[in-house]
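Read the figures in this text as sums done on the coordinates, not as results from a lab. These numbers come from a predicted model, not from an experiment. Cβ atoms are built from the backbone, for glycine too; each structure is taken alone.
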Structure 1
Amino acid sequence: MTRLDDAALDTLFRKARTFRNWSDRPVENATLDALWDLVRLAPTSANCSPLRIVFVKSAAARERLRPHLAEGNIASVMSAPVTAILAHDLDFYEHLPTLFNEDAVGWFKGKASAEPTAFRNGSLQGAYLILAARALGLDCGPMSGFSNEGVDAAFLAHQPRWRSNFICNLGYGDPEGMRPRNPRLAFEDACAIV
């Protein structure tokens, strides 16, 4: 595998920011399709792929989302072209005969390991989504300031085994009012080599 060049690393990490302000430029459905095509390729344990996404685009859907948002997140969500609700499917194992093998269903069905596996791998896929969105030229605004119960009732009731994890605004960020990046931990404060 080849190392990405500095421009790609800047796009994915160094110059990428969490946006709260958005331009009026829409995100096309074809871009969301392309986003999923990238996200679904990244690894999960036993290829369990528990991530489920509801892309909130319409004004009516956005209004259904509003009452479930923390006060400080309302303006950003309401102005974003798309807000992705990133959820995990607690019954992800039903797809394992296709995604991995028939025997793997028994590793999770009716077992306590199913829920943490869904959450862990769904979270991992959510991180892949952020990187894939940046690779496609989108800016991201991930957040956890919302009522999971409210969002689940308003948007996931049709799939009662789906649970929201976090939401992520997607679009083309407006750098107006962008604060300087907060500090990050140094290697010696966060890592050990043993």
Structure 2
Amino acid sequence: MNNYKKLADVELVSYLKRGDRKAFSVIYDRYWGKLFCHAKKMLNDEEEASDVVQELFTNIWYKRESLNVFRLDGYLYGTMRNQILHFMAHQKVITKYTTSLSYYLESGVRSQDSIMVENELLQLFEQELAALPVKMRTVFEMSRGEGLSHKQIAEKLDISDKTVKKQIYYATKIFREKIRIILF
């Protein structure tokens, strides 16, 4: 691994494209902190910044064979910037939807259609929840159902906070995708 740390980014990317985990690890160690600080400045939230950077590296690993990178640092910062802009736009949509939904729910007017849609969504949610892997479902239910913090869940299940966070992230991602498919 020490020899890998001395390699230039171009060489590391070359090894990464061939699936070399050590090269990926060195790239991760070399850039994670810098990218996290930059994301934190843009998002003003450590957890969201960490999620964005983690997703960036996850995508790099999955797309490693097709990477066409001349300057790794430029590629990483550009990709992260695009992810953050996409994230911010998505948050605006969620905020608008949540606001309009809250207004609708507070107005107290519920049609038969809305009750039917609500029941269908609840049924879909329960199906998707049951389809989650057992560990992910348990973590998600403890977080959302019981309102426990990541730390409390980690202590109860004897796993790390990061594992809890990752399980919740993937569960919500699955739910979002299913809802997006249904709505569009």
Matching task: 65, 36, 29 is the computed value of Cα extents along the principal axes in Å. Pick the structure from 1, 2. 2
Once relative contact order in percent (Cα under 8 Å, 6 or more apart) is calculated for all of 1, 2, which comes out largest? 1
A value of 4.0 was derived for distance in nm of label points 7 Å out along Cα→Cβ at positions 82 and 130; which structure in 1, 2 was it taken from? 2
Source structure (of 1, 2) for helix-only ellipticity at 222 nm (-39500 (n - 2.57) for each DSSP H run of 4 or more, over all residues; to 500), computed value -26500: 2
